[in-house]
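Take a look at the structures listed below.
Derivation of every value follows stated rules applied to the coordinates shown; laboratory data play no part. Values in this document were obtained by computation on a predicted structure and should not be read as measured data. Cβ atoms are built from the backbone, for glycine too; each structure is taken alone.
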Structure I
Amino acid sequence: MSEYWTMPWDYFGIGAVWLALMCFLVALPCSQLGAFLVMRRMSLVGDAISHSVLPGIVIAFMFVGDLASPWLLIGAAFAGLLVTVIIEQIHRRTRIKQDSAIGIAFTSLFALGVVMLNVYLKKIHLDAQCILEGQIGDVLNYDGPVVLGYTVPEPIVTMTVVCLLTLLLVAVFYRVLLLTSFDSGLAASFGYRPAIVHYCLMGFLSVVVVAAFQAVGAILVIALLILPGATAYLCTHSMKLLLVLAGLHALIASVAGIYINVWINGSQSAATVVAGLALFILAWLFGPADGVVSKAWHRRKVNI
């Protein structure tokens, strides 16, 4: 039995710790911001941002010529913020609904990025699998600072900063985010600017998505944004508890994903999302707030 629990550590060694930690550091900030997206009914905005970073990356590379340059992240973040502005302007200034505006904006920017890549950077090879699934396993190949005798990979240091900054911003601006998520009119009456809060949230979401993009890819980052918040939503009606449960979802899915990855010998990021999906199914069935079984039990008690 003990061999079962130590299986990932026997397989990866200390790398299992770094993989699980990297998954958690990516999933945690996504879960916190994703919870507010779920409450705002804007879950697909994360999808739009993750697919719209390509033109920003291409433009930044045209200037710096280095795939390892931090300017690529800045360009990608700017592209992610730009797509949220485009979506909002299409929605506000036309009769087109938000879901249609999202489809128009992110597909157009993604197509633009592909065209620019083919025209200006033909010699640059981008692996489609890496774009979809990320390269979280590469975290084991990086050097970094030495802490307690262990070399901490540089991507983990970067994501730790992003994670701590996300938690700090959510804690400091929790009241503002809460009010603007549920009642923008009430928030405005308190002197807040819902539009500014919206764009600030989308801007920081772009930074988090771009930071997570290299690790888990364009497709799986969407699941990390939506699954934790959606799972927690089925378990509680309290926003504070929802954020805690979303973070717990990120932790459990990250650790469970290590075991799944050992069994299937496949993608670590995909295994993490599969573990998160299993948690969502459990919440969907047995969640105390809106689970199928819980609702059926409540109706039975009422009928009795």
Structure II
Amino acid sequence: SGPCGPDSEIYFDRGVEHGCGQADCKPGCECERFLEIWNLVFMQYFQDLDGTRTPLPRKNIDTGLGLERLAMVMQGKESVFDTDLFRPIIDRFASIAHTTYGQDAKHDTSLRVIADHGRALVFLAADGVLPSNEGRGYIFRRLLRRAVRHGKLLGLDKPFLSEAADTVINLMKSHYVELGLQRDRIVEIISLEEKKFNQTLNAGLALLTNLLEELQQKGHQAIPGEEAFKLYDSHGFPLELTQEVAAEHGLTVDVSGFEQAMQRQQVRSRATGCLLYASDAGDDLLCVDPGGR
């Protein structure tokens, strides 16, 4: 239920050389010829749960322009990651990792993740978001931990995200003055969180790698939810990170089992008078004597 209405998409025709060659190729085709750069939703109805639609008292147009896609078109690039919004960050880390963007597909993926997530972390920190295990803070933590893991795939064993933050700030500060003004604070927040995660990352990755090998040898197709929860609880591995590593090995994760393990942990916490608190690794238990002793 909620506001709704007809929509219209605006596409940019990149040319026949990007198309599939089919006679019926047109906007909406699965090929890369037509790039959607704008979407318009004409909000004029409210739809109830039973499907009934009534006219809205005030109509409006919900418009979404893909700014990075527009930059891609204007600069004549093949990808948003080739634009001047991302490429300086990517090239900086390609240099640090002693690789060249565009020559290794797996390295390219990791470089794009670091550039995208590193930029997001800078703006989150600038807006006052701190890493935690709840809400926006957990988004911060998930982004950082995924970026760190992709740094490992590039051979970056030492903390590197402060360098990413500095590169992003230098690139964006002329348009976002607050980034330059808060440089030290932003870099400190990101650096401290990265150092905390690095303390448990290697041990967690080793356990996960061994677990994946064991499951594959036994012919299993999924990581048990209880095991995924142990990685989260003891080593700070967000479920999404475990899923990503598992997918690289052709396995999935029992998400339902993970959620059940999380619920059991919460029940135990309440029963023993323990409180969950955000720690360096994950959700740790702070136990309080009910009698106040």
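General remarks:
- Each of the structures I, II was assessed by distance in nm of label points 7 Å out along Cα→Cβ at positions 78 and 222; the largest value belongs to II.
- Among candidates I, II, the computation of FRET efficiency 1/(1 + (r/R0)^6) of positions 54 and 70 (r between Cβ atoms, R0 = 41 Å, to 0.05) that gave 0.70 used structure II.
- Structure (I, II) behind the derived value 5.2 of distance in nm of label points 7 Å out along Cα→Cβ at positions 46 and 110: II
- Entry that produces 70, 62, 32 once Cα extents along the principal axes in Å is calculated, selected from I, II: I
- The greatest value of distance in nm of label points 7 Å out along Cα→Cβ at positions 62 and 190 among structures I, II is that of I.
- Of the structures I, II, the one that -26500 was derived from, the read-out being helix-only ellipticity at 222 nm (-39500 (n - 2.57) for each DSSP H run of 4 or more, over all residues; to 500): I
- A value of 10 for relative contact order in percent (Cα under 8 Å, 6 or more apart), calculated from one of I, II, originates in structure II.
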